[in-house]
Every structure is written in structure tokens, then in C-alpha cells.
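Please go over the structures that come below.
Just so you know, all these numbers are worked out from the coordinates, no wet-lab data involved. Quantities reported herein were computed from a predicted structural model and do not represent experimental measurements. Cβ atoms are built from the backbone, for glycine too; each structure is taken alone.
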Structure I
Amino acid sequence: MNRQRAVRLARRPLESFLRRVKSELGLQEAGLTVCLVSDAGIALMNEKFRKEKGPTDVLSFPTLARRRSVRLRRGSKMVKPGEYLGDIAISPATARRYAKKHGRELSSELRVLILHGVLHLLGYDHETDRGEMGRIERKLRKRLGLA
């Protein structure tokens, strides 16, 4: 869903990329929502749910509080059919600033954020997992052409 107007972008390539991520991770039958929101909207969510001031690029809201992250095994189903994983909010305006700062295209940055958000929905947390999410994300970025 696109609930922001600050950044013009093509939704279909992002939707296609999300389908590819789901396929790569064995999540074809799982549900999730990606919502593109304004900086003001994500700043409100960031403050309410993380007690952090200001906008951020991506927030994830998993439906299940997993005690352990889902173990990713290529080609196998990772979750129950029909399971709803949760919601991902992305601020394209913040993503555009980060993309410029890191010398990436906005479209690539948004794909990275989609992947990052999906990993959070599966229970990965780069703030507490001693690098596990980072290693998995780097491997998946390479497989998905997002180096």
C-alpha cells in the first residue's frame, strides 16, 4: 500500500520483489503487508512503539512474538500455510535520504528495506542476535542481486 505522496515511485516492481523474497524464503502462502508511509507517519510509529524520536526508514510489526527466529532453509516452507506474519512500514522519504548517503538507488534501497522488514517479521533482531540477522541478510542480498 502506498499511503504517502512525498516520493513518486513504481509499486509494481516492489510488489514483484516482495513475491521473489517470499518465494526465496518459502513464504509464498504466508501473508504480510508492506505500507509506504510519510516521514511524519513513521515518526509517530517510531515514537509510540520504539520510544525513538524522529523518522526511521523501516519498522516491522510481527503478529507473533517468536521466542526464536524462523530457521531459513532454502526451498522449504518456513511457516504454516495462510499464516499472517505482520506488517512492515517504510518511509520512502527517509529511504531516499539513506540511499543518497550510501550511494544507492532508491529502488534498491526500498528492496533492501523490504527484505530487512521480512526478516524482522520472522523473528530476527540485529540489535540482540550477535550478527546472525546481518549474516543472513547479506547472503540473501547477494542471492537477490542487492549487493
Structure II
Amino acid sequence: MKKEFSLQSALIAGIIATAAMTIFTYMAPLMGFEMNIPKMLANTMGVPIIVGWIVHIMIGEILAINFAAVFLNATGKVSDIKSGAAFGLLPWFIAQVMVMPMMSIMNGDSYIDGFFSGSIMIAMASLVGHLIYGGVLGGVYKFKLEKTTVTT
């Protein structure tokens, strides 16, 4: 059997993984800080919170498609919790060294203020959130299996 990319499975896995990460971020106040991603996105863009939610979900879906269509093929890995968690390290790192500093600049602060979320504690919580996202993504995504026919 040949494994083939499944857009439907990637989209379903992306929604579930995004929901899992979002639930984790809503526990952040128990750790002493806020990690409301939709609110943060909306505030940075100067738009209503619903737009922040739409962007947050879209990012989760785009990452899921990249995991299924690019990452798994490039690494030759199977989709499981471990490969998903490994993938989760990539968006986490990009968020810490590019996205958060850019958002910091957009909010009138310096690049350094946003580097690694401006706090090692928040950066580590973000790491856990991205590992949860990736692990759930890898655990849920399934390739479409194509039956190969043998001709003689």
C-alpha cells in the first residue's frame, strides 16, 4: 500500500490540534500569565476578536497541511505523536525568533521585547503548547492509503 497525502485528514487533525493547544493556553492564568492567542492576534492587527479567532484557526490549518504534505515527506517519518511533536518545534521556534518580535514591534515595543516571548516562562509555556499541538496533530493525522495494483 502506498501512503498519500489526505487533505481531509490534515484539516480534521489541524482543527483538533488547534483546539488542544487553545485549551492548554486557557490554563496559562493558573501559571500567572495570559496566553490568549486569538486576543493577541486581534489586538496586534487592530481588529475584532472574531478575526483573531479566524486567523488562529487558519494558522493551525496551514501548519497541519504543511506537516502532512511537506514535513512527513521531507523527513520520511510516519505520522505519530513523536513526529508531530518534532514538527511542533518548528512553528514554536519561528514564533519565538520572528513572529513574537515582529508583533512586539507592531505594538510599539522593541524587537528584543518580543524575542522568546519576552519571558523564558512564557516561551516555555509556548513550547509546551506547540508540543501539544504537534503531538495531537501527529496522532490524529492519517495518510490516505492507495491500493497498488500489480500488472503482469
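Annotations for the structure displayed:
- A value of -14000 for helix-only ellipticity at 222 nm (-39500 (n - 2.57) for each DSSP H run of 4 or more, over all residues; to 500), calculated from one of I, II, originates in structure I.
- Source structure of the calculated read-out (Rg and Dmax of the Cα atoms in Å, 17.2, 68) within I, II: II.
- Each of the structures I, II was assessed by distance in nm of label points 7 Å out along Cα→Cβ at positions 49 and 89; the largest value belongs to II.
- Structure (I, II) behind the derived value 27 of relative contact order in percent (Cα under 8 Å, 6 or more apart): I
- Source structure (of I, II) for percent of Cα pairs over 15 Å apart, for residues 97-136 alone, computed value 43: II
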